[in-house]
Structures are given as C-alpha cells and as structure tokens.
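The structures come next, written out as structure tokens.
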Structure P
Amino acid sequence: MTYVIAQPCLDTKDRSCVDVCPVDCIHEGPDQLFIDPEECIDCGACEPECPVEAIFPEDAVPQKWDEYIEKNKAFFG
C-alpha cells in the first residue's frame with residue numbers, strides 16, 4: 001500500500017508533507033504533489049501534515065476521488 005494525494009491538493013501544492021517525508025518520495029507535478037508508490041515506505045508522516053487533508057492511504061481514498069489513484073500511478077509510469 002502507498003499513500004495518494006487527491007483533489008484538495010490541486011493548485012495548492014503546500015509542501016508541509018514534503019518537509020516531514022523521511023524518504024523524499026513526494027514530488028511536485030504541474031498541478032499538484034504526487035507520492036511515488038515505489039519510494040513510499042507507508043510511514044504516514046505526511047498525512048497529518050497536509051493542511052488541506054488531501055493525503056490518504058490508497059485503500060482509503062474517498063470514492064469521489066478514486067481517479068487520483070490512477071493519476072498518481074500515471075505520473076510515475
């Protein structure tokens with residue numbers, strides 16, 4: 001399992017999550033931040049730091065934002 005950044009991050013790109021990531025797996029894309037599923041160690045440090053509550057474990061992404069799971073994978077694909 002990995003973490004996924006969903007819709008609330010669009011055009012926000014607050015980097016609080018990046019600052020606490022112990023493995024530097026969060027990368028900036030054109031419109032939002034993304035978590036590399038190959039680098040993420042599932043520590044969860046990023047989730048409580050997100051001021052817009054956009055970070056979710058992959059299996060807990062709200063259904064209305066399911067497309068962000070694939071968007072995240074495609075960014076690193």
Structure Q
Amino acid sequence: MGMPVRIEDQLYEQARAHAHAERRTIAGQVEFWEMVGKTALDNPDLPIDFVRDLLVARAEGATLATPFIPQGSD
C-alpha cells in the first residue's frame with residue numbers, strides 16, 4: 001500500500017531526473033535509492049557501486065544474464 005510522504009523539493013527534482021534517465025517512476029526511483037541505501041548499511045564492507053550493480057542485476061532477472069562458462073576446463 002502506498003503512503004504519501006513529504007520530501008524536499010531538491011530531492012524530488014533529483015529523483016525526477018534520475019527516474020527519467022533510468023526509465024523508472026519517481027516513486028520507483030526513491031524506492032531504488034532506499035533499497036541501495038538499506039543494503040549498503042546492512043553490508044558496510046561492500047562498495048556502494050557493487051551494491052547498486054548487484055541490485056540492478058537481480059532486478060533484471062536470469063533471462064538477461066550471461067551464462068558463466070569456465071575457461072580451460074576440458
């Protein structure tokens with residue numbers, strides 16, 4: 001269930017710009033930032049870029065994944 005939340009105008013404008021660039025809704029962009037931030041806080045030993053890329057990869061699903069083929073194993 002969605003709940004209205006007040007945020008600063010500057011944060012809204014940043015979310016709008018990123019949402020447009022990443023083809024998300026503004027609410028979806030704020031939720032994505034929340035998920036990245038929460039995951040980063042839960043895993044402080046991981047670089048933030050790694051956390052972001054991992055969440056994006058998980059959202060893409062297995063259909064877009066490139067299968068891993070080990071090299072040199074005959």
Structure R
Amino acid sequence: MTKVIHVHLKGKRRDFYFGSVSAVYEVLTKEEVGASKGYLLHAGLSGGGAVITKTAIIKQSELIRCRRKCDLK
C-alpha cells in the first residue's frame with residue numbers, strides 16, 4: 001500500500017498530493033493548512049477520515065497501482 005495525503009486548499013481551489021504528513025509542511029505552511037503537523041499526525045487520517053479546517057480539507061487515501069505489468073491497449 002502506498003499512502004497519499006490529499007490537501008485541497010479551499011480559497012485557492014488548489015489540490016496537492018503528498019507521500020506523508022511531514023511532506024505537506026515542506027511545501028505548505030501551518031496557516032495555509034489550518035492545522036499543525038502534530039495535529040494531523042494524531043487526527044486519524046489513516047482510517048479513511050478527513051480533517052476539515054477553515055482553509056483546507058485533508059484526506060489520506062491509497063494509491064491504486066497495477067499489480068503486474070499493465071497492458072497498454
């Protein structure tokens with residue numbers, strides 16, 4: 001399983017995809033996300049939940065990949 005952290009910034013209508021919560025804060029600030037890194041780490045994103053702040057919606061999902069070599073048709 002490869003997890004993906006999806007951050008949707010409401011005001012800017014922009015979407016970002018990260019490999020970890022820590023990576024979020026290398027690109028975005030605490031103010032842009034509306035929550036601290038520590039808060040997101042303990043917010044229960046892994047259970048399919050979402051964190052909704054005044055400025056963003058943060059979700060964790062699973063990246064879907066081909067199990068074997070995918071055929072190009």
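What follows is calculated from the coordinates using simple rules that are stated; it is not laboratory data. In this text, all values refer to a predicted model and were calculated from it rather than measured experimentally.
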Legend entry - Structure (P, Q, R) behind the derived value 14.7 of Kirkwood radius over Cα pairs in Å: Q
Inset, instruction - Identify which of structures P, Q, R gives the largest calculated value of relative contact order in percent (Cα under 8 Å, 6 or more apart). - result: P
